[in-house]
Every structure is written in structure tokens, then in C-alpha cells.
1. Identify the structure, out of I, II, from whose coordinates mean count of other Cβ atoms within 10 Å over residues 57-64 was calculated to give 29.1.
2. Looking at structures I, II, which one was distance in nm of label points 7 Å out along Cα→Cβ at positions 201 and 249 calculated from, given that it came out as 3.4?
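Nothing in this text is a laboratory measurement; each read-out follows from the coordinates by a stated rule. As the structure is a prediction and not an experimental result, all values here were calculated from the model. Cβ atoms are built from the backbone, for glycine too; each structure is taken alone.
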Structure I
Amino acid sequence: MRVIVVGAGIWGLACAYACVRRGDSVSVYDAGRIGDGASGGIVGALGPYVPDEWTQKKQYQFEALDTAAGFWKTVDARSGMASGYGRIGRLQPLITQKAVALAEARAISAQELWQGRFEWRVENRPDTMSEHAAPFGVAHDTISARIHPAKATTSLGAACQALGVSLFENHPVTTLSDNAISGPWGTASADAVIVAAGVAGFEMIAPYTPLHPGSGVKGQAAVLGADMAGHPQIYADGVYIIPHANGAVAVGSTSEKTWTADGIDDQLDTVIAKAHAICPVLENATVLQRWSGIRPKARRRDPMLGAVPTLKGVYTALGAFKIGFGLSHKIGETVASQIRDEPVDIPECFTLDWHMAK
């Protein structure tokens with residue numbers, strides 16, 4: 001099968017990787033370069049839904065997180081690069097006695113729902129966290145992982161090319177048609193076209209959907225010069241604190257539905273200040289990098305996968321938003337099955353049809 005993927009972000013590359021491993025001839029077109037958009041970020045928190053009130057969506061995510069270590073190990077071996085993946089676990093503060101009781105109940109349900117492979121447990125507050133941030137201890141899950149988004153995207157792109165994927169950077173796509181794409185560079189056709197171009201992808205398919213498919217949400221994050229290697233990631237007060245493998249710590253991120261400029265502003269300072277309050281060891285850390293990007297949020301938040309009904313041979317892999325890296329390789333396999341009309345076991349809320357329902 002000949003496959004065209006529009007977008008060289010994490011979902012586009014994951015689709016390309018899944019397809020080329022099935023023996024497809026795959027080409028990837030991007031308006032810029034690999035990871036230019038939201039996939040070039042710096043935070044990379046891969047965390048699960050809470051282990052209770054189990055749903056098909058939670059099962060899908062669990063399977064993705066469970067298999068992520070093996071996926072990224074293989075990708076990094078093929079590329080010769082480091083994605084920054086590490087299953088380091090996650091701490092979430094418990095701020096009331098009621099929260100402690102709920103966390104203890106979830107520890108019991110996790111034994112069954114996570115199939116004994118991972119734990120959710122209640123622990124005392126670690127020394128890295130301030131007392132006011134976690135007055136009743138923390139919930140510690142061992143399934144959560146971290147990844148370095150920009151490095152992981154680069155690694156996956158190189159792995160795709162090592163398997164024979166053709167990558168066309170600086171090839172913007174302006175028009176979709178049956179089994180084809182067009183741009184100022186010309187036209188290309190294939191048996192299947194997968195639109196995975198982030199926020200730009202929403203605009204590409206909008207003329208062919210009854211409702212506008214999605215929008216962008218601005219995020220800002222920073223990298224601090226502090227060594228917390230060996231510590232779990234922390235999610236507290238809406239802020240992620242991610243110890244990376246290189247001795248730096250990423251903190252983020254904002255979630256801005258409206259903004260006046262795409263770049264850095266004082267909202268990032270608020271995130272950094274919150275991180276200082278949660279982890280006093282970060283207070284004197286130098287800010288090594290500041291980042292902002294526009295993340296693609298589908299109109300009903302969940303991923304948007306499936307065939308565009310008014311175009312022959314055109315499919316979507318859109319709406320990565322905050323869960324793009326955690327689900328990426330499973331999304332790729334799902335879409336590789338969809339373009340073959342193979343049965344897929346995905347939540348209804350992940351389908352394009354569900355998003356387009358009024």
C-alpha cells in the first residue's frame with residue numbers, strides 16, 4: 001500500500017512508523033521540519049488516568065503506557081538516538097484526609113485494573129516536596145513515565161527513515177482531494193492519506209466536515225538547571241515537574257485557550273513560581289530554556305481518528321493535545337489498521353464520527 005502522512009509531529013511519525021513496518025511505501029510531508037510544532041516541546045509527562053471507574057478509554061491508555069518502554073527502546077535502537085524515555089513514576093499530593101482515603105481505595109483497584117504490573121500507593125511526602133504542597137503525603141503510581149518530546153520526535157523520525165520512509169520537509173500541504181494532497185511543490189497521490197498535522201490539520205479537513213474539527217491551545221514550559229535524577233515526576237497544583245535524564249528539570253505547562261502572541265509571556269513565570277513552591281530545591285535553579293507552542297485540541301477534546309466521509313482515502317490522526325506522546329505508538333497502529341478497513345477496538349469518543357455528531 002502507498003501511504004502519505006501529512007505532518008511530521010509525533011502522531012504523524014507514529015502512523016508512518018506503523019505503516020512502514022507493515023510493508024507500506026510511506027511518504028511524510030511537513031510544512032516545516034520534524035517537531036517544529038507542539039511535538040518539539042520539553043515537558044513529556046506520560047501519566048495514567050486514575051485506576052477506578054474503568055472505561056474503554058482508560059484501557060486503551062493503559063495498554064499504550066504499558067507497552068511504551070518496549071516501543072521507545074526499539075525506536076532508539078533503530079535511530080541511534082535517545083528519546084529520553086524513562087518509567088520514573090509519578091507523585092501527586094494528598095491535601096485532605098478525604099483524598100488519602102480515596103487514594104487508598106484506588107491502590108486496591110489498581111492491583112486488578114493494572115493487572116499487577118504497576119502500583120498505586122500512598123506514601124509519606126518526600127524531602128523534595130514542601131510540606132504545604134503535600135500535607136497528607138502523596139499518591140505514587142509506578143506506571144507513569146517521562147519522555148523528552150523534541151528528542152523523541154527526532155528519534156522516531158530517524159527510525160522511520162532508517163526503515164525507508166521518505167520525508168519531505170518544507171513541503172506545505174494546501175489542498176486535500178480524493179487519495180491525494182497538493183501544495184506549491186505539486187501533487188502527490190496514494191492509496192491512503194493520513195492527516196496528522198496538528199492544528200493545521202484541523203484547518204485542512206474543516207471544509208469536509210459538518211462542524212469545525214478543533215482548535216489550538218497555547219502551552220508554555222521551561223527547563224531548569226537542577227538535578228533531580230532518580231526522583232519521580234510530580235504533578236501538583238496543575239504543574240508538572242519532570243526530572244529529565246540529562247540532569248535538568250522541565251516544568252509546565254500553561255493551558256491557554258486565548259492569547260495575544262505565540263511566544264513567551266509572564267504566564268510562564270507563574271508556572272515556574274508554582275514549581276518553586278512545590279519543590280524548594282528548584283528555587284535557585286537557572287532557567288535554561290523557555291518554550292511555547294500551540295497544541296491541537298479536537299472539538300470534543302479526545303483524539304479524532306477515522307476516515308473523512310466526503311473524501312476518498314483520507315483519514316485523520318488529530319487531537320493529540322496533552323496525551324500525544326503517551327498514546328502515540330498505539331495511535332499509529334490504530335490508524336494503520338483503519339486505512340486497511342481492519343476492525344479496531346477504540347473508544348467511540350476517539351472516532352471522527354463521534355466528534356462530528358452535534
Structure II
Amino acid sequence: MNIKRIGTVAAIAIVGAVVLSSCASNENAGDGASATSSSGTDYSKLSGTLTGSGSSAQQTAEATWAAGFQSVASGATVNYSPDGSGAGRKNFISGAADFAGSDAALSDEELSGSFSLCAADSKAIDIPVYISPIAIAYKVDGVKDLTLDAKTIAGIFSGKITKWNDSQIAALNKDATLPDANITVVHRSDDSGTTQNFSQYVSANAADVWTEEPSQTFPYQVGDSAKGTSGVASAMASASNAITYIDDSGAGDLDKAKLLVGDKATEISADGASKVVADSEVVSGREDNDLAIDINRKDTADGAWPLVLVSYAIACQEYKDADKGKLVKGYLDYVVSKDAQDAAAKEAKSAALSSDLAAKAAKAVASIK
């Protein structure tokens with residue numbers, strides 16, 4: 001990765017499904033895990049309960065990490081509620097969550113305010129923990145191989161392209177039999193980091209079509225909406241001739257479009273997402289241990305997948321409650337470890353942090369007090 005710098009918690013009833021995931025996830029999360037981390041943290045001495053809130057894209061990864069962490073830190077409990085990135089940040093800022101998961105880094109406006117759980121004169125930091133490609137997933141009668149570019153994607157999701165056999169889609173799919181059917185667009189209804197990453201991609205590559213500024217709220221009055229990654233997946237399951245953007249971990253059996261990257265039709269891959277992040281830079285002007293990333297949305301390297309999200313763990317640089325800070329630090333130390341990253345990559349189809357980024361993330365975690 002280029003290190004140059006450039007300019008109320010929802011009901012925890014759903015947490016059970018997140019923390020107590022399948023036995024397979026539990027076993028995979030613990031593979032190779034040690035009671036003492038490579039940084040010297042003795043997980044067996046940690047105890048207490050952490051409450052996390054935020055990114056639904058992180059849901060599978062958080063379940064994997066929580067299970068693995070609890071297998072080596074038997075005195076600790078991690079509850080994570082996939083309320084959406086925006087809700088997660090709000091819950092963390094208000095003190096309703098000990099940490100947030102967010103597919104969007106804290107904004108300058110959020111950083112200018114105060115954080116309920118942080119010590120006086122201490123701010124929150126963004127630590128990359130999860131890299132995943134965003135899929136353009138679809139269900140179209142008679143179509144199993146579809147290629148789209150940024151302009152057609154922007155046209156579809158802004159409501160300017162309304163038929164599957166539109167000439168712009170047909171030009172990219174000369175061998176496909178596209179139906180004369182209306183396109184059903186499914187998008188997020190909540191304050192979503194996935195929406196922000198999606199809108200950043202189309203805005204950067206098709207600004208003449210996607211005329212709205214990148215945002216965590218979907219800006220156009222088109223199609224159907226659903227809350228969270230699981231809500232979008234559920235809506236797609238019952239829809240026909242439909243299309244959505246969704247974290248790849250939640251795409252399930254939906255067909256996934258190829259993305260025209262440069263002049264190549266590129267298949268979605270975690271490696272392609274990781275490649276783009278490695279070609280990106282860290283945002284300037286933030287705390288020394290804040291690793292918000294300015295993603296290179298125009299990356300056209302071979303195999304690159306610029307429709308990618310980097311999801312963060314957001315934590316205090318220093319907590320008012322030192323014991324809480326120690327537990328958050330211990331959990332995130334585990335999350336950025338190779339064992340945890342590899343386990344999440346297997347379960348969520350994400351990309352493990354590169355060794356370079358993992359080292360930076362581990363350094364940031366080590367600074368938490």
C-alpha cells in the first residue's frame with residue numbers, strides 16, 4: 001500500500017445470530033489461534049463485555065472474529081449488532097456502543113465533535129479491518145453472463161436506463177438475449193457505507209450520468225429499498241428482473257455482473273479488491289493512527305475491482321474507562337491478526353489485510369489506551 005498521505009443500539013436480539021454463528025464459523029475462527037498474540041497480548045487475561053454496532057457488510061466477519069476471540073479470551077464476550085454503518089457511528093459517538101464497524105470512515109464533521117466514551121482531548125480513529133468487493137448482483141430471465149460498465153450501472157441505478165434490452169446494455173453484451181423487461185432496482189434504505197462506496201465509484205467514473213454527490217443515503221427515487229445487507233438479499237430473492245449493489249458476502253446465489261475495468265470485462269474477486277486498496281493512499285490531515293483510505297476508484301490495473309469497500313473498526317484513541325480500552329484493544333488486536341483475517345476471508349469471501357496494511361493497523365491498535 002502507498003504510505004504517502006494525501007490532501008441507541010438496535011435490539012441485541014439479533015446479536016445472537018451474529019456472535020453465535022455456525023459451528024463451522026466457530027471452528028474456522030479458532031484455527032491456529034493462540035491465547036497470546038504475536039504482539040504479546042495475553043488474551044486469556046482479558047475479561048468483560050464489548051458492544052459493537054454498525055456495518056451489516058461486516059456481519060459475517062464480526063461473527064467469525066467474535067467466535068475466534070472468545071475461544072482464546074474465555075472471559076470476554078463480544079456482541080455486535082449489524083445496524084448499518086451510519087447507525088453504528090452514531091451509537092459509538094453517543095456511547096451506546098464501545099466500538100463501531102463502518103464502511104465509511106468518520107467524517108470531518110464527526111471528528112470535530114466529541115465522543116462520549118473517549119477521554120478528554122482524545123478523538124476516535126478509523127482502523128481498516130475488512131476489505132471486500134461490492135457485487136452488482138442480478139436476477140434476469142435468461143441471462144447468466146452480464147457485463148456492465150460504470151456508465152450503464154449509473155444509468156440503471158439513477159433510473160435513466162429502465163429496460164434490460166436497452167441499447168447501452170446490449171452494446172456490452174452482444175451475445176446475450178436480453179429480455180424486453182423493466183429493470184427492478186433494489187437499493188439500501190438505511191444510512192449505508194456500502195451505498196457511499198457504490199456512489200463514490202459511479203460518481204468518479206460516470207459523473208455525467210450520476211449527478212448526485214457520493215452519499216451514505218441513496219439519492220434517487222427509483223426502485224425498491226431494503227435495510228441492511230440481509231434486507232437487500234431478501235428483497236432480491238423475491239424479485240424478478242432485478243439488480244442491486246451488495247457486499248459480496250451477502251450476494252449468496254445471485255448472479256454477479258462482470259465489471260468493465262479499462263477495456264477488460266473483469267470478474268469480481270477479493271484479490272481484485274485488495275489490489276485496488278494497495279494502490280490507494282491514506283487520507284491526510286487526520287490523527288496519526290487514523291488509517292482512513294482514499295480508494296482509487298479509477299484503478300484499471302489488470303484484475304482490479306474498483307467497486308470495493310474498506311470497512312473500519314472505529315474506536316477511541318484513549319477511553320475514559322481504561323479497562324474498556326484494554327478490552328477493545330485486545331479484541332481489535334485479534335481482529336487484525338493473520339489468523340482472524342484469514343478466517344474472515346474464508347467465511348465472508350473478503351480479502352485479508354495485506355501484510356503492509358495489517359502492520360499499520362496493528363500499530364494503530366497498539367496505540368489504543
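1. Clearly, the read-out refers to II.
2. Source structure for this number: I.
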